[in-house]
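Rule-based calculations on the coordinates, nothing more; no lab input. Values in this document were obtained by computation on a predicted structure and should not be read as measured data. Cβ atoms are built from the backbone, for glycine too; each structure is taken alone.
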Structure P
Amino acid sequence: MNPHQQKILGFFKVTKQKLVSIFGRFIKVKKPSYYEQKRLAQMDHQLVYSLSPKKIPNSNQLKHLRKILGPREKMWLRTAVLVLIASLLFLGIKFYREHLELSPIKGGSYSEGLVGYPKYINPLYNYNRDVDSDLSALIFSGLFKHDDAGKLSPDLAEKWEMGADAKSYTITLRDNVKFHNGDKLIADDVVFTFEAIKNPDYNSPWRQMFLGAEIEKVDDRTVKFTLGESYAPFLELLTFGILPQNLWSPINPETADLADLNLKPIGSGLYKFKSLVKNKSGEIKEYNLEANSDYFQREPYISKITFKFYPNTQEAVSALNNNSVDGLSYLPHENSADVLTKNSMNFYKLKMPRLTALFFNKKANLYLSDQNIKTALALSLDKSKIINEALSGDAQIIAGPILPDSFAYSPDLKKYDYNLGAAEKLLDDSGWQKVAISAEEASRAVSITAEEAAKDGNLALHRDIAAYASSSRLEIAGNWRVKTSKTKGVARQYLFVSLTVVDSVDNLKVADEIKKLWEALGVKIDIKSIPTNRVESDVVKPRNFEILLFSQVLGSDPDAYSFWHSSQAGEGGSNLADYRNKDVDALLESARLTADQSQRIAKYKKFQEIVTKELPAIFLYSAYYNYPQNKQIKGFNKQIITDPADRFSGVADWYEKTKKKLKWQLLI
């Protein structure tokens, strides 16, 4: 197109634009109808789909996206893609964490340090021998055992039935139980073990528990126990391990305690004996167990358990610190600070049916026959402070002879919460004057003459207290409780008691806290510490104490007969306070004879009410059983144990090795 033609074309374009701008406003453009718009839209869609029938753009089309989008649109697209990637990553991690499951697998090992040495790994002889009981619990199976909550549950027993008169129990055994040597466990083995316990030739310390009970074989899987009189907690006694008759019957009962099977036992438990290591002196230093692959229930995850033995707690704790062992059978509170590997350990605080109390011996101190004095002593004790200061909180407060976790516990007991003001009022009203002597007054009191005392009643009182303190080896300064008779010539009385404790760091700390609290009340106290090996012979048996700080293991059943029945008072009995009450005797007798739990609860409630009201003892606390275990060992779920060996009742669930797997759950 030449320049002349371009000028003519430009002229006509300009003219057209001017004419449109002038006349276009007068021209009405007809707006298409709804149906026309719909038809046009359909035609547009058909045109687009004819070019590309797919709704999602393909890769060739996406290549041209950058040419179509502007800079702002490109920025928003990149942002959206980054947000999408981040969201998918977050959801993936969240899903992984929530659905990843660490499943225990077989393998691994566990080693534990014990204080003492094994001697009789035999259910006939392991009474009051913690080391032997620990090993027996893993090697042998009983008719019953205690679960993680401390409740009685079946072990070898498949089912059982109590007779109508509550004097017989018929027990059916599991059918798939084998001893470690491959022999099948049958009723003959149960009968043999029970008869061996009762046979005086075996000299089993368990014998006294089963006097009056008989056993008979019904068939190869069934035994029947018959009692002389009903006894509600009888099944609790049937946790002893069962011996293989074929191996033990040829052994002379009188020399059975010397048999090699006592150290290399054959049982039917979760673990079986593998080997032992002795030092040059013949002491067993290491004892190895391996998992029983023929166990009648699920085989345990931990393949090997090793026990290492030490002469004292200090060496055992050192072994724990050096990673020589993965755990300790028991960590006394007084040694807790010695553990250096706290971050790598789990410290399980297990409840155990034992109580610590102050037992009164009113025959040794007549003041302890006075109900007001006993009540004042109880009210002046801040149990929370004692537990926190002396035991770092490792105990629970108790109020009576039955512990809070028992089905027979009554929460409606008379409680003696700390109330120093009420305690002081009781003594004041009973004529016990509180006298506070300062250090300066104490130094002056020793030099007060008779002439000075005759002129001044207060000086006379100080002079008498100084004389009594000197004869009793007590400090003069401090608070005193003095009773002065109105009858002339009658000597003054001073409220003074002696507290006997078993010699241990924890007991002495508790005793010191008690002394502080009682001396704040004005009661003078002398603490006598007795070595553990002399307590039974020198203190408990002859009742050679005024007040005794002592712990008692109660058992899983609330039967308190042996601790509070009058027949158990006196030398050799476990009724330490020599408490006698006919109503309590009747309640304890009937409660152990009935199998009806509701009746037992009612009877034990009355028993607790009477005992806590009459105060033959001040019930302080139930200390926890401290069990340290390396965090690499998982699956420990025990909360309550009946005795220390019970910590192994859930050992089948312990594990060290795991495998990872994703857990999928379909939502329907």
Structure Q
Amino acid sequence: MDFLFEIGLEELPSRYVDETEANLKRIMTEELTNERISFSDIESFSTPRRVAVIVKDIAEKQQDLDKKSTGPSIDIAYKDGKLTKAGEGFIKSQNASESDVKIVENEKGKYISIETFIAGKATEEVLPQILDTVIRKIEFEKSMKWSDRTFRFARPIKWFVTLLGDKVLPFEFEGIKGSNRTRGMRYFASQDAEIPVPAEYEAVLEKNFVIAKKDKRKEEILRSIKENCENDGDAALVNNYLLEEVTNLVEYPYAIKGEYNKDYLLLPEDITTITMETHQRYFPVKDKDGKLTNKFILIRNAPEYSETVKKGNEKVIEPRLADAKFFFDEDLKGKFSDNVEKLKDVTFQKDMGSIYDKVERSKKIAEYLVEELNLQGKKENIIRTVELAKADLVSNVIAEKEFTKLQGFMGSIYAEKQGENKDVATGIFEHYLPRYQGDTLPVTIEGAIAGIADKIDTVTGCFSVGLKPTSSKDPYALRRAVQGIIYVTLNSKLNFNYKKLIEKSYDIFSADKKVLSGNVVQDITEFFKQRIANVLSEKYSKELISYEIDLENSIIKLNERLEVLSELSNTEHFKTLINLLKRVKNIVKEEKDNNTLLDESLFEKEEERELYNFSNELERLENKEFSIYINTLLEKSDVINEYFDNVIINTENSKIKNNRVALLKKIENSIEKIMII
């Protein structure tokens, strides 16, 4: 027997659809489990107008329960052979009497216990309360009340389907009763479609022009685009984010291709595509040569083509593009670099000052990086990139809030059109990279340095004024900023000391603004270290990272060290070495108060002298290439092994023992400069 539960709604915002479906399934699973109602699986469904689950093979009754409850110890439950208040309270909480009490014993002592048998109720008797709980537990970022009801939900609830097998489960919530009738697509299908049994739910809906499975709707969108809009050589530019959104805006999709005035193709391509994607939810269209055309694809929520809908959307897109062209043309009338002064009037954050202040700090950070990385030949371009990086924020295109996603891109367009160096123009766009996980990274050194300077200033400023990220909040995206610095550093092979960069950034910020928090440098350093470990764990094991992360302050050199260790780590010899080094560490740790100075004259065995000579060799290699040290350590690890096999550390002679511990400390001190086990 299956159970179908559907919540019918006024259209949900697209961003709520997936989350609501997932929450309904999760909460239903939890509540059925808590109520001891078994089932084989739960299948979930969602469209803008409904979320639903089918509980497969639901049991006809709850499982019986043999409940064993342990109370206080007999010393607390009884006094002078009579129940204490603690004992009485426990019995009362179990709805039992004193005659039901049993004594149980475990390793902690004797306790009073009550065993209760609870017979399972019929599923149809328990389900209505479960459904009530499930509905109330579904939460939203924003919810609303409607009509005269007191209950809040994302959108008004219009109907319920509560079908247990082939019978309607009696259920009522806020005056809305459950039934076996659902609603098809508005205007094209029945608004009173009967569902005979849960297994026919999808078929009944599809017959009424509703595709209840998101993945199937997505497939239908792509199929409809191909069949209706790409049969003449054109190709839709399908942005996955937009595809996800549109899938949750329709119940039965039909793709229609429209056109707009070719004059708008003179605009930068990204302005045109963002106008279509962000404002209209249209898919842009390219021709067979990959060039943007004056066409777009809209997804109609209907089972058929409509010329009226096509014409209507063609009328809507033109004013949008006209606005974009007006803003763009107005921006080109002025001098782009003049925008920098206007940034004084734009607040970045009240305690961190204006965006102009931020740019000035970023220029100083960039100057420091130029010196550290010996980039004097690129200094003029780098500083110019930083200076202009935020200038497009006060341009008409960005400031009018129409195209905020184009910040950086518009700056690069304006800079290039007004004669700025090509690398400076490219760097203005690239300084925002990466914008998300897997995004492209800067190609120019101008974009790389400008981006690092901008991001480290944001991180330092936020930590300095008490805006550190928490486990649940990171409003200034500081985790992404630091990860961006790491990815750019690795990609551009920028060999600098990240701890010194943090210190320099803090010095620059504290000279400009009031610091409101303590331990800023330490906190940022630890924050960086966590992000570095996260990024590097994409390539290396966390164990290997832990060996090196506290020893190397250059992200590039740290990565190089891990490359060496990663190659060696798969060998049995390496694993043996690690175990030997752990053994050394454990012995030294046990003898941490032993400060005996090493005395060669106390060596009794050849293995002691061999280990002593080996430790001297390692010390001489400490300032050499990391790979030379590690390979030497690996190749001669038998020296350590032979020492443990043939030398007794805990000998009765305390002088000999302490000297042997001192020898182990000597080799550990050298190894820990290269690798912390």
Structure R
Amino acid sequence: MRLLSVLLSCILCGQLSLLSARIILPSILSDHMVLQQEAEVTFWGWSTQSNDDIRVWGSWGMDTLQTPVSGGYWELKLSTPAAGGPYEIVVMDRRGERLVIEDVLIGEVWLASGQSNMEWPLSRVEAAEPEIEAADYPSIRLFHAERRTSHTPQDDLIGEWVVCSPEAVASFSAIGYFFSQTLHARLQVPVGCVLSSWGGTQAEAWTPVDALARDPELATSTAKLAVNQATPRAPGILYNAMIHPLAHFRIKGALWYQGESNRGRPETYLAVMTHLIEGWRQKWGYEFPFYFVQLAPYDYVSRGSTGGPYIREAQLQTLRLPQTGMVVTADVGDYTNIHPRRKRPVGERLAYWALAKDYGYENQAFSGPLFHHLRIDGNRAVVSFQHTGGGLQVKGDQLHEIYLAGGDRVFYPAQAKVEGDRLVLTSARVPQPVAVRYGFSDTDQMNLFNAAGLPASPFRSDAWPHETVRVLPDYGLTEQPFSAEDLSQWAFWGQGAVRRMGSQLLMEEAESSAGVTLISPKSYAGDLVLRYRVQALTPPTVMVTLLAASDPGDGQQLSVPESYDGSIGLWTGEKENYFFAYKNAPHGLTPFLRRQPGSTAYLAQAAANVMAAGQYYDLEVGKVGGKLWLAVDGETLFQCQEEHPLPGGHIAFRLRGTGGFPAACLIREVRLLRE
């Protein structure tokens, strides 16, 4: 049955004629291939003659090897010499039928796999045209496996070896090419890169099913994954079709770039990757190096996901496995593009791991700083790292995205001082620090490096559940607090009242009101972030925050129509503003943001309501560098990017009841971060 399956596959691929076929080879063993140097490599295939003998001979001077055919299958081991070529390999049967594999090189062979960022072609990267024009490397060979799925392990796949040329490389993996080119330049030997990847796929699809089945928790979670024809999700479905057929082929190691499609289940990613790596190594029969790429910064929050930092953390933890290495991409990502175009540094950094760990380049820097230990010294947090390469460096005036938290689990920006291989952190808001985080968000502002210029990995020292933590960044802005007394002096419009209640401000509307609005007397230009605590006192409440509200051409005043009765629509349709609306749960509508005037379509909208009456929420609305967002209790509900943001204006709090019921709320701890 196994032979029949292989024969049918070969016929469909145009590789075999039923009338002439006697010896059949897998597609990976073909013209222009690269075999791993100075190794025992497996040579295998099939025969239509079950009682035949197969002889194999390589033109580098090896003795002829012979093995019998058993059940239509044959296999033997070839000893390869040091790097060189080109050579021929001759395969013969007992009756003298011959297959000749031509233009064979001996060198270094690496497997590249994962999803779209590994698959991303050279033609679509930064400076693609000159890179393609220069890609004339006869000693680099490329094999691209075609996309296929299977629910059972397959013995062959579709693909062919090609010589690296401008024509061939344009559609090949940019990372695979840059890795191969870097190795070739340093080692001066042939390099073969086998690409087997598929965009939009999850790690479970690339993992042997039997490996996942041994883990009861994973077996339960992966059973829920369904098969999708465009982006296969079923466990093992890509391993069976695109990895298992290669398991006899000797490789030096594997490269991996994936994780985007697993961000919805970051809690299982470490276990999945552990089973994937160990499962592959078990099938190959030896512990080969496995080097992978940490996810680049990207605005996953706007796509409804907060899993990015936790996937990066799981990738960092995967380094616990032997013979693994991780490339950090914190400095080469693109916050607005899930497929960053700067692929050369990624491929080169993968090659640095191989050069340092597998080819004896002891002085090659291969990793950026990795978190090692946190020590608390009074109000200071002292962080030590591995792989500092002679010392830590901060690119820029100050370190970004570094936070401290105390026992309340609220993270505030920290001031950092570099002392050799350590960071010393303090924060006036955190007199007794217990935890530190660096870059633990989807951001592109990380700027900590080692002396070799390699970026530090994001990390956290705590293991606090996501829902128990708040992060309050300063965005490089200056904080200005407003007391309840300050707020009571703001302009108040509509039918209702405002009054101080200790440190809180009560806003309430009268019966049959069209809403009430509290407006700052001053306008604020540039980047703005407004933070405050709010509690709805009545269930059917709609609350609105306006940013950058102003009359066109006048940022110092905000005129009000004489007929204004509290109805927001009588004036916001003419005033420039960002309109952040959030509703408590009984109202039933979800929070949204739109720009006015003239905006009938939402710029952004949350997936669900999170507000309820009778309890306080921490609100944050922001406008920084064209980025607009609304966060509740540290969770970003939505965000979007504007190409031409409003320059500035007033701040307003708006309140209105629904269903004929007047609304009331309490506001306190108002803080404005501004330039």
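I have 94, 66, 39 for Cα extents along the principal axes in Å, for residues 79-462 alone, calculated from one of the structures P, Q, R. Which structure is it? Comparing all candidates, it corresponds to Q. Out of P, Q, R, which structure matches -4000 when helix-only ellipticity at 222 nm (-39500 (n - 2.57) for each DSSP H run of 4 or more, over all residues; to 500) is calculated? Value -4000 for helix-only ellipticity at 222 nm (-39500 (n - 2.57) for each DSSP H run of 4 or more, over all residues; to 500) corresponds to R out of P, Q, R.
When distance in nm of label points 7 Å out along Cα→Cβ at positions 295 and 591 is computed for each of P, Q, R, the one that comes out at 2.1 is R. Structures P, Q, R were shown, and distance in nm of label points 7 Å out along Cα→Cβ at positions 183 and 631 at 4.2 was computed from R.
Identify the structure, out of P, Q, R, from whose coordinates Cα extents along the principal axes in Å was calculated to give 100, 96, 50. Before the final figure, lay out the partial values.
On the way: P: 155, 85, 58; Q: 100, 96, 50; R: 103, 54, 49.
Going through each structure in turn, the value belongs to Q.
For distance in nm of label points 7 Å out along Cα→Cβ at positions 535 and 607, which of the structures P, Q, R scores highest? Largest one: structure Q.
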